[in-house]
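No lab work stands behind these numbers, since they all come straight from the coordinates. Not measured: the values here are computed from a predicted model. Cβ atoms are built from the backbone, for glycine too; each structure is taken alone.
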Structure P
Amino acid sequence: MHRGEETAETAVRLMRSRFSAFAVEDEAYLLATWHPATRPERIGFDDGTRWTRLEVVRTEGGGPEDDRGLVEFRAHYLAGTEPGEMHEVSRFVRHDGRWVYVRGKVS
């Protein structure tokens, strides 16, 4: 998906691909899969953070026949040698026939 050869058929698949893009700092892919109404100009990557694991907690909608979806997840990381996790509920919609990230609420 990162090379643009295929698109995510579900919101959770897009979420997983975006996590991978964060892990390798693929800014172009992250911006391309972000809704144009909420997309930032740039992604600020933290040099000291290494994303290690994605744990999907729950999903609502977001299937092949849906137009909206929600993915709740925990993203695990190392900041230097210190482990941590980020908890987010992300919203996705279909835009021009493909899934895109709209926004997330971090807690």
Structure Q
Amino acid sequence: MGDSMQTEILEAAKEYLMENVGNLVSAGDIYFNRANNTWYVKIVVKTPKGIIPVGEVLFNSKGDIIDVPTKETLLHILKTRLTEEKESVILKVHAKDLTEIKRVVKDVQVL
């Protein structure tokens, strides 16, 4: 698979995440699994102590999304990882998303 396809997949993942999850997460590393002809794009959250992986967006070899975790699943994984590592994270979110985030993640402070 060529670099242009990799670039297209990464851009599609970024666009999907921004439109469906917001800027809570970012697209991270990308790799292609030849055994199942699937592209994997890591979904990550940036924290003061580093980057936390919270999931993956899967694409078929044609560049179509075939699987992606829900926003609720990503928030649950983030909550679990933060609890395990006792970290804090700074999120820049739209006001409309704050209520949902506060419901899922305890001890949210608004700056």
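Taking 0.50 as the value of FRET efficiency 1/(1 + (r/R0)^6) of positions 11 and 99 (r between Cβ atoms, R0 = 30 Å, to 0.05) derived from one of the structures shown (P, Q), identify that structure. Of the structures listed, the value fits Q. Ranked by relative contact order in percent (Cα under 8 Å, 6 or more apart), structures P, Q are topped by P, which has the highest value. Out of P, Q, which one gives -5000 for helix-only ellipticity at 222 nm (-39500 (n - 2.57) for each DSSP H run of 4 or more, over all residues; to 500) as computed from the coordinates? Computed on structure P. A value of 13.4, 42 was derived for Rg and Dmax of the Cα atoms in Å; which structure in P, Q was it taken from? Traced to structure P.
Among candidates P, Q, the computation of mean count of other Cβ atoms within 10 Å over residues 67-74 that gave 18.1 used structure P.
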